[in-house]
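The structures considered in this document are given below.
The numbers here are math on the coordinates, done by the rules we state, and not lab data. These numbers were taken from a predicted model, which means no experiment stands behind them. Cβ atoms are built from the backbone, for glycine too; each structure is taken alone.
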Structure P
Amino acid sequence: MKIMRETWFIYRRNVQVWLAQPAMVAASVFTAAFMFLLFGAPLSGIANIPGFPSDDYQAFLTGMVIVMVVVFNGADVAMALLTDMLSGYFDKLLLAPINRFSILMGALLVAGTRSLAQVVAVIGIALALGVRFETGILGIATVVIAASIFGIAFGCIGIMMALKTKSVQLTQTSWIMFMPVTFLTSAFMPRELLTGWFKVAVSFNPVEYVLVGIRAIIIEGWVWDSIAPGLYVLVGMTVGLISAATWMYRRATV
């Protein structure tokens, strides 16, 4: 119980720091709206292509926007931790009479909370644009939960990046490293309609399977042939990345 209480206080403090920066809170909302405006209406004709899985391109695009804001959240988590490290707050926590892993868990919970808030905002924009979830309220809740867990996984990457580099310059540009895993997917076109090397590369990207699972919940319904692989990858990535982040955190704080 003691470690849970310590984790709660650290989590609450980190959330307050995040909410104290309105620009960071609103950035994901603006980004999501921009993606819908930039690609949604202009590319809506793609839905008329034979074999396209949906007659609403905005609905097809919603899965990509959700995954994009969650993946990019990893860079924001890295910057938040690095700020604490450079300010000396992180060292003060390490010297405090608390379990050191409560610091890591508090950071990961904030990563999940940030993703949850961002995904709720994206879904709100999508619904305002007329997107209909084939799975209804239960599907919306499932997507929010899955995206929050996905946010924790990519938060681990951000934490490892901050612990390893301790560089403001590298961390500020780390979002570039997250771009390939977002766009090297069937973000704008279903995998069945892709060709050449791109189609092959997409099949090796684990984020693709999570994206397909989320998209299936939005535009197809409870199609487990599409959802199950994404669920397996999500669980595997989360467990693997939390283990890796814990190992690196232990080495960095010995």
Structure Q
Amino acid sequence: MEEPVKVATVQMAPVFQDRDHNLKRMLQLAEEASRAGAKLIVFPELTTTGYSYMSPDDAGMIAEVIGKQAGSTFLVMSTAAQTMGAALVWGMIERDAGTGDLYNSQVLVTPEGQYIAYRKINLWGQDLIWATEGKTNPPVIPLTLGGVTRKVGLLICRDVRDKKDDNWKSFYEPGDADIVCLGANWGDGGFPAIGWVEFAKDNKTTLIVSNRYGQEANNNFGEGGSCVIEPTGRIHCEGLRWSQDCIVYAEV
């Protein structure tokens, strides 16, 4: 049997429109998780920007092209991943370099500089005002984490329903991914959400749920609730603190 890998899910409350503050806090929490031995560290949906944008112009002011431009979020996180020796996953507003379209996106970057990105498909709430729907299934990448290789996939909030419609059905099938990183702005409700548990069981995968908390404009994201769910449905939430920044760890 392969050795387990230590993973971390970060719960935090991004400050709306304050990328610099959010990045600083993300790096602090990532450093804490990496010192604890985590090799894969996951942050919530739209971690760097906050959520409640009321027009494409507003969202566009903080949007970024994914790439190593000087001072970019991607460059900062890539450098941090290399320094910490851990893969990092976070949410951001992406601007397509060609079309200029805006997306609610998630990015994974490795210590070696390899990366994948995903654009949310099942938009919700204010996503519908400014974001363009993603058009492709979530990506999966083989990652060597602490000497162990795992197939790691991405997912954003409402996409955990695992389909778009009856014509475009499952995003994931059993065997596609060993680990799926879910960045969420989930809001109040039962914890853990039954949809999270069903996703892990149905797809025989470990689901890392990074969920934000707090109030933002008209959106009440509740008290949070981040966890790691094994394919059996077993829940890891040791270290969870309601309405606080915290880190939950698991060996998977």
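Looking across P, Q, the calculation of helix-only ellipticity at 222 nm (-39500 (n - 2.57) for each DSSP H run of 4 or more, over all residues; to 500) that yields -5500 traces back to Q.
Across the set P, Q, relative contact order in percent (Cα under 8 Å, 6 or more apart) reaches its highest value in structure P.
When volume of the Cα convex hull per residue in Å³, for residues 79-126 alone is calculated for each of structures P, Q, structure Q comes out greatest.
Among candidates P, Q, the computation of volume of the Cα convex hull per residue in Å³ that gave 116 used structure Q.
Given a value of 25.2 for mean count of other Cβ atoms within 10 Å over residues 71-78, point me to the structure among P, Q it was derived from. Considering all the candidates, the number was obtained from P.
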